[in-house]
Structure 1
Amino acid sequence: MSRQAEAHPAWDPAQYGVFGDERGRPFADLLARVDLVRPALVVDLGCGSGELTASLAERWPDAVVTGLDASPDMIEAARGHALRGRLEFRTGDVADWRADRPADLIVSNAVLQWVPGHTALLPRWTRALAPGGRLAFQVPGNFAAPSHTLLRELCRSPRWRDALAGTVHDEPVLDPSGYADLLAREGCQVDAWETTYIQILPGEDPVLEWVKGTALRPVLSALGPADTAEFLDAYRDSLRDAYPRTPYGTVFPFRRVFVVAGRPGP
């Protein structure tokens, strides 16, 4: 099993897509800051189920676009978007990816938080860019939010710590300044920023449904059915207190960190 597959256990494309519009908005905001006109090769590292990767092929119809993801289930779903000669999807670990030829754009959307030591990958990825190319990525920055602190506390409680040791991490990403410093030292021109989306989610226990598609995946993969039900009951109660339901929905602030790094042109 690859390192990324270990970090992405039992991904469920349907669950991940429950809040597809909300999850897609940061991707659109990231790509809005990419100023390439006619890239020849675009690579999406951690492409998931492929809908967003397909939008890259729509934006740049002359480009060859490749999506890579460690989850066979995600790649199976993504291949429904494939276009012969223009858009392809492959199973693979982003930590092991090597460029066959220089890429004009490397995109990584909500992936690097799952990759241990990902800051060591970023310089290598910038060196895989063609002159004038761009590296664009975004990661969640909400690891201090109740959705994550409550999850960590529960996983590390006496009831669960033996079964769930190592499944969640405190702060696996840098802030915008950290990424800007890292990539500027590599000679890149860096645009780094953060945004907090104030999302109003519908339905009953929507924050739980949200994290079932992402942060909870390692936990759900580690537990059997009976333990899963017990764990979710306890976590649900905590989330209800932290994110109370209102007549118009549940307010879920969602911080994201964005970076676009450009390799100097010829």
Structure 2
Amino acid sequence: MRKIHVIGIGAGDPDHLTLQAVKAMKDTDVFFILDKGEEKADLVELRRGMLDAHRPDGAYRVVEATDPPRDRDRSAGGTAYASAVDDWRRLRAEVYERMITDELGDDGTGAFLVWGDPALYDSTIAILEEVLGHGRVAFDYDVVPGVSSVSALAARHRVGLNRVARPFQITTGRRLADEGIPDGVDDVVVMLDARQAFQRYADRDDIDIYWGAYIGTPDEILASGPVSEAAPRIERLREQARERKGWIMDTYLLRRRDDA
């Protein structure tokens, strides 16, 4: 039976790798990597750097495939967006199935190195389940948790994600832009925000923001403060970073002040 490790490798810092992740990497024959294009080539290089550090024996293969393009034009409405994501996952499932079938022996062990934690806003688990559902290739898989950008963000800003006896919520920039901070929640972590949805609160000095981009990598950028003060600064930092690198990954915490 083929075996697949889904390994969370953290938010970018090689030191985010857990001992469990390193153990799984040492147990792997073939590492599967999706190439997201020249702009994000440094993400592939970071993965290769982790392999160089923890698999110096070189007794493994790396199999790369092109990540299917995603229809980002279908992003205005919830139904259209969900449909676009479903189509993209279906295409990814075809790529995963082909790599596992063609590149991994019947008793081999493969691995996907997943940014952050595979259980948080990542599609790898769902796609592998879809591949298994096709019934054309059989394998077992396990999941190794990783340090998410959410926990790394809190650590870099030296704040807790929750306050005593209070909930916090993790959401997307799309949901924040459409719905705002939910009633009854004072601490909201926002991921996947291409819209800079924090601008919704740009006139508020009673809400603090703790923001970070490329967390855990050499390009890491941090900013914090009342949204009214920090929002223009973050907008400039994002624009400069995107112009320099061609892409940006950021996460932030919005927090209502106790004295508000």
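Quick note: the coordinates plus some simple rules give every number you see, no bench work behind them. The structure presented is a predicted model; accordingly, all values stated were derived computationally and were not measured. Cβ atoms are built from the backbone, for glycine too; each structure is taken alone.
Once mean count of other Cβ atoms within 10 Å over residues 87-94 is computed for every structure in 1, 2, the highest value turns out to be that of 1. Structures 1, 2 were shown, and semi-axes √(5λ) of the Cα gyration tensor in Å, for residues 31-126 alone at 19, 17, 12 was computed from 1.
Of the structures labelled 1, 2, which one yields 2.6 when distance in nm of label points 7 Å out along Cα→Cβ at positions 55 and 207 is computed from its coordinates? The correct label is 1.
If you rank structures 1, 2 by mean count of other Cβ atoms within 10 Å over residues 135-142, which sits at the top with the largest value? The structure with the largest value is 1.
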